[in-house]
1. Where does the value -10500 come from, among 1, 2, when helix-only ellipticity at 222 nm (-39500 (n - 2.57) for each DSSP H run of 4 or more, over all residues; to 500) is the thing being computed?
2. The value 1.03 for Rg/Rh (Cα atoms, Kirkwood Rh), for residues 95-222 alone was derived from one model only; which of 1, 2 is it?
3. Name the one structure among 1, 2 that semi-axes √(5λ) of the Cα gyration tensor in Å of 33, 23, 19 was derived from.
Structure 1
Amino acid sequence: MYIDYLKFRDPDDGMKLELINGMLCNNRNGSSYPVVNGIPRFVTHKNYSDSFGLQWNEFRRTQLDSYSNTKITYDRLERCLQGHMKELSGKLVLEAGSGAGRFTEVLLEGGATVHSFDLSNAVDANYTNNSKSKNLILAQADIRKIPFEKNNYDYVICLGVLQHTPNPEESMRCLYQMVKPGGFLVLDHYLFRLRNILPPPIGSANIVYRKIILMLPAKIQFRAVKFIVDILFPVHWLFRKSNTVQRILRRVSPVHFYFKSLNLVSKNLCYEWALLDTHDSTTDFYKHHRTLSQIRKYLDILGASEISVRLGGNGIEAFCRKTVLHNGGL
């Protein structure tokens, strides 16, 4: 991975930064940001995304198509791009919330130049997975203070992230600012339904487990989740071909089980995905839900055009274009 430090901007005032003694420095306001393991860090070490950083470094390869020998990530990205998958070659893409780089891998293989960031140290996992590419630039940064040039990207892509930020609408606004006129914003979000926010018997057991696990000290949360998954996963696997039993299990078990929905026929791979996503869904500090109309309304407020908001794999999938005015302005 070739690092062009001139691509970075100070997230506070948008000024270009200069590399001095391992720090990216803003000579105008005196700000400086460390470069650690080749990745600029624009956030403090501890933040609300720490649990995500832990899981993506622990399972850095699990969701990579190249590891699972599937097209799970490719198919999800293709669906969210709504016919634009083949348009990525030669395009400049900003990826917000990269995790371990499952979508980064697909974007790079599609010929895009990718500027990617994550709030957590999951960027280290992404670096390990994808740093062989010369078309990747990584940063550890906050979605509300993005350290790249605004109005610059052909595509801004944010999948599996918005619902975990403090304010999804603020996050969407910050992402929209990064899209160049005529470019596209691609995102998804958890869907608001009563069954998604209520405990059993209407909703799933995951809601109850999450409240308990979040009360535990952060350093033992992963061990607690693994203990639960190790007990309950064998039950899910035993009845893996029964939709009826799986529906019942969701009322008592927090385990995410993908044997049929993602066609994960390998027991070991199914276990990895189960542990990864069960940890993800029970340790997330923020978990927001929105309706389709709420997402569409806010994209309207931002001034987007060609808005498409529909139900998808993660809940809601949205795609829109940044409007270009006749005078060339925004």
Structure 2
Amino acid sequence: MIAASITLFHAALSAANPAGQVLPASFEADRVYVVPQTQDGAKLKFFTDSGGATILLESLVSRLKLPAHALPKEYGDDAKAAKLPAFKPGLGIPVPLDLDGQIPIAPNSDTHFDIGDGMLGEAWLGGRIWTWDYPKHALTLEASAWKPPQRASRVALGFPVDEKGARAANFPRITIRIDGKPIDLLLDTGATTVLTTQALTSIGDGQPATRAASFIADSQFQAWHKAHPEWRVIENAQDGTKTPVSLIEVPEVEIAGTRVGPVWFNWRSDRAFHDYMSKMMDKQVEGAIGGNALRHFVMTIDYPRAAAYFLCAAECAPRPRSAP
């Protein structure tokens, strides 16, 4: 049944969207990289992240001898940007729609996980329509005339706007349901954790230590733990952090009317989401939902129309009719 559902969905998608561009991509433990090739055959790798920044690393700019140009002062003193190189036909990726197609340059990464040659985040994704087919490991840039298949479930997304009503940033807020209650989260395809050996052993799913994750702010973490002491908690679960990070296993989450789970959530401070992340969004969020939950879906984010569409393809169930 699952295979048939996926086949029908892709037939509908192809018929409605003949001009969609499937990008060269690599899905690694439900984290998505694009892997374009330049015209002279150089293979590049960029981490994609709907909840992150858009940057090129200095090492790439230097290696490919890309011309760098000064950015306006609002981006910081001595801030520079460069354009992506030319790519082989069929093996390229699009440029951002702002900054005249340029991407800010950042120092070489010291993050706790590999971002390759840079990161393509909300500024790169914004203004377009994208489909993440997690089961088939495909990332598609849809045509502007894309229409959702009838069977897909729609969810409205929240985005911040400025005083003139224009989109101020492209960090998407999604409302899902956990423990029977709605909760606002960042829709974060790039959320990542690096698990400790202890956590890997406790979870025992055979997946690598560096993997897609979901996050939850401390106050909500503590509320879940108090209300459900039976939900598993793993202490000291994330590697490479100064502050100890715990995991809590939520048995079930509901996304677009479909229940999936269990989903592990990494603890984060309230400040990380209530203060820092929420300032870039349209309202306060309590955490982030990432690839370890989204992996069940074929998901399309229509940034211009502030909506996401979901078709569950694996290990999921509809919401019971009696649910509140």
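Readers should treat all values here as calculations from the given coordinates under stated rules, not as data from a laboratory. Keep in mind that this is a model prediction, so the values were computed, not measured.
1. Details: 1: -10500; 2: -4000.
Derived from the structure labelled 1.
2. On the way: 1: 1.03; 2: 0.98.
The read-out was computed on structure 1.
3. Numbers: 1: 33, 23, 19; 2: 31, 25, 20.
The structure behind it is 1.
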